[in-house]
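Down below are the structures I want you to see.
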Structure I
C-alpha cells in the first residue's frame, strides 16, 4: 500500500504551515462500517505530504483499524493523529497518548441505572427487527443501538430508512434527557443505527485538546488552522460540535466521494 510505504516530512516541516486536517470516519472517509477505498487512502497519503492529518471518530480504535488499516498495516502509520472515541483514546505518530475513562467519571452506580433504563426501553420498543449488542461499552462513552450493532449491512440500511420516518433514535434520546437530567451527559446521534452517550464536553471537540497541546512540545506546531470534514454536521449530529467550533474550519460532506472531491479542490 502506497500510503503505508510513504515517508513524510516532520510535522514542523510540512509545506502548508500550522495546518492540520481532521476527518470523521463513517460516511466521510468510508461508507458506514465499510473499508476505505484505495483511492481515498492514496489521496490521504498525498495530502499528508502537505499538512498534518488525523481522524476523529466516535468508535473504538479496533473498528477504525478494521476500516482504515489492514492486517498488514497499522492505522496509526496512515495518520499523524488517530483520535478514537472522540480523542479519549489517542495516538500521535504511532505513540499512544494519555486516555480518559467514562466509567471512572460517572461511577458504577449511576452507570448501572443508566444502562438498566436503556435496556428496559429497548425491550419495550416496537421496531421491525432486533439483533444483538444494544449497548456497547467503550473507554470514553457508551454506544446505544435500538436495532443492535450485530445487524447486517442490509438490516442497517433498512433501519436507517425506518428511523428517518419514525424518529426512533431522536425519541429515545429525548426520553433519556428527561429521565437523567442531572447526569451531565451529551447524547449524539451518528452513523446509521446508533447514538453515543458521553459527559458534556467529551464530544469530538475533545480531540482539540491534543491538537492544542502540540505547540507545547519542543518540536511542536501551533496549529492555527484546523480543518474538519464530516457528514453529521447538523445540530444534534455527532460532528456538529467540532464542525461549528470557532477553532475549526468546518466542511460538510455528503459521502466519501464528496470528501475526495473537496480535498482535491482545497489542497491540490
Structure II
C-alpha cells in the first residue's frame, strides 16, 4: 500500500468512527412530569369557600399511606366542573352548609397504587375501618377497586356536606385504634360532615346511595347532597353516596397522570 493510499484509508476509518459517535443516540434525560391541559383548574381559584380535606394526601385512607401522585393537598378539576361546584356551594351556603371535598382529579399512578395494594392480600392495616365486612380478595370482583377511574378524567370528585360553622376534623394518627366506617356516627372516626350513614370510602353496600337501611336524617342528608349537585349538572354513582361526575365531561375517554400539584397547572389556574 502506497503512502497516499494508506493516508486516504486512515482518513476514511477516522471519518467512519466519527460518524458512528455522532449517530449514537444521546443518553436519555429523565422525563419531566406531564402537565394538565389548560382546561384544568385549582378548585380554590374558583371557590375558596369550599372545604378541602384531601384524604389521599394523608395516611387516613383505605391503604394507610399517602397515595402516589398527591404532591399537595389540593383539589384539581376541569373548569366546567369547578364552576358548577361553585354554584352548588352558593346554594348550600344560603342554607347554612358548605361542601367538603375528599378527592377530585386522581392521577393514573394513584389508581395503580390502589391496584398494587389490593393485590397484596397481607396488607390489611386499615381493614377495621374501611372494609370490615368485605374480604380483601373480593375488592376487584365487588367493584371497589378497578384499574381505571373516572377521577383521572378530571370531572369526577368525592365530597360531602358540612354544617356551618365548621369544626376542624382532627388528624388521623397512624396506628391508632380503628372503628368500622358503617357504625354509628359517634363511634366512627370523627368527621365534621353531617351524618351520611357511613364514613367516606366505606367499602360496604350500606354506602349505596339509596340503600334502604339508611333512613331518617341520614337519608335526608344524602338527598340534600345529591339534589343540590344534580341541579348543577352532577350525576351520582349509585354505589357511593359521595361520588359525583359533572356531565358532559370535557375528557370522557382520557385518563391523565399529571401529579396533584400547582406546578401541573397553567398560570392563574394553579393558584
Answer label among I, II for the case where helix-only ellipticity at 222 nm (-39500 (n - 2.57) for each DSSP H run of 4 or more, over all residues; to 500), calculated from the coordinates, equals -10000:
I
Out of I, II, which structure matches 2.6 when distance in nm of label points 7 Å out along Cα→Cβ at positions 66 and 90 is calculated?
I
Can you say which of I, II returns 16, 27, 42, 14, 0 when P(r) over Cα pairs in 10 Å bins from 0, in percent, for residues 130-177 alone is computed?
II
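The value 21 for relative contact order in percent (Cα under 8 Å, 6 or more apart) was derived from one model only; which of I, II is it?
It must be structure I, since only it matches.
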Determine which structure produced the value 2.4 for distance in nm of label points 7 Å out along Cα→Cβ at positions 194 and 250, calculated from the coordinates; the candidates are I, II.
I
Candidates I, II; Rg/Rh (Cα atoms, Kirkwood Rh), for residues 74-217 alone computed = 1.01; producing structure is I
One of I, II was used to compute Rg and Dmax of the Cα atoms in Å, and the result was 18.5, 57. Which label is that?
I
Computing mean count of other Cβ atoms within 10 Å over residues 98-105 for each of I, II, which one ends up highest?
II
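The numbers here are math on the coordinates, done by the rules we state, and not lab data. Computed from a predicted structure; not experimentally measured. Cβ atoms are built from the backbone, for glycine too; each structure is taken alone.
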